[in-house]
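Undergrad: I've put the structures underneath this note.
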Structure I
Amino acid sequence: MNEIFIALIINSRYVRWESLPIESSFKDLKDLMKSKYNINECIAEIDDLVINKFKLDKLIDMCKLTNDLTIKITTKNQNFFLSKDKF
């Protein structure tokens, strides 16, 4: 498999599924959040790990047995609204 499948839970309200190349980093995830979801500042949580600085560490390193992750995203903007046309 050459992809990582990600379930994004944004502000405990919106759920979106994404797939990224297996070599993707946290910086790539941050770029996706900016470009697709218009989220500039956020905190990501994977299990008990809280990430507030998106670096070049590989997402695959956070995967356990399969190439999938559930990432909780909390935006700095408390009034964040995700349009229904963002799939």
Structure II
Amino acid sequence: MYTLIYDDHKLDQIKKKVISVHETRKKSEEVLTKRQTDLGRRVYECNTRIVWTDKEVSTDDVLEANEFATWRPGEDIPVGELNSDSD
């Protein structure tokens, strides 16, 4: 399942709170866009990201870093996401 997690990018904090749970990446992207609008911030300022997990979770649960991945296994990854933005 796809989830939105609160991710403040602190590498020493491996536990991430689940904000919402979704069946598809498209739906999770729609909810992320709404969250961005509601907060009046850009997506990278929302401390929120979409991840995939096989674990059954609900809103307000906590995921550890080893329990989620950015992409679902076998999912088509957009070309722009395949390479780092830095040299």
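Bear in mind that the values in this text are calculations on the coordinates, not laboratory data. The structure displayed is predicted, hence computed values, not measured ones. Cβ atoms are built from the backbone, for glycine too; each structure is taken alone.
Undergrad: In terms of mean count of other Cβ atoms within 10 Å over residues 16-23, which of structures I, II is highest?
TA: II
Undergrad: Then there is this: Which of the displayed structures (I, II) returns the greatest value of Kirkwood radius over Cα pairs in Å on calculation?
TA: Across I, II, Kirkwood radius over Cα pairs in Å peaks for II.
Undergrad: Have a look at I, II and say which one yields 11.1 for mean count of other Cβ atoms within 10 Å over residues 48-55, as calculated.
TA: Source structure for this number: I.
Undergrad: Say we calculate relative contact order in percent (Cα under 8 Å, 6 or more apart) for every structure; which of I, II gives the highest result?
TA: Working: I: 39; II: 34.
Looking at the calculated values, the largest one is I.
Undergrad: Here is a further query. Assuming 2.0 is distance in nm of label points 7 Å out along Cα→Cβ at positions 24 and 64 as calculated from a single structure, say which of I, II it is.
TA: I
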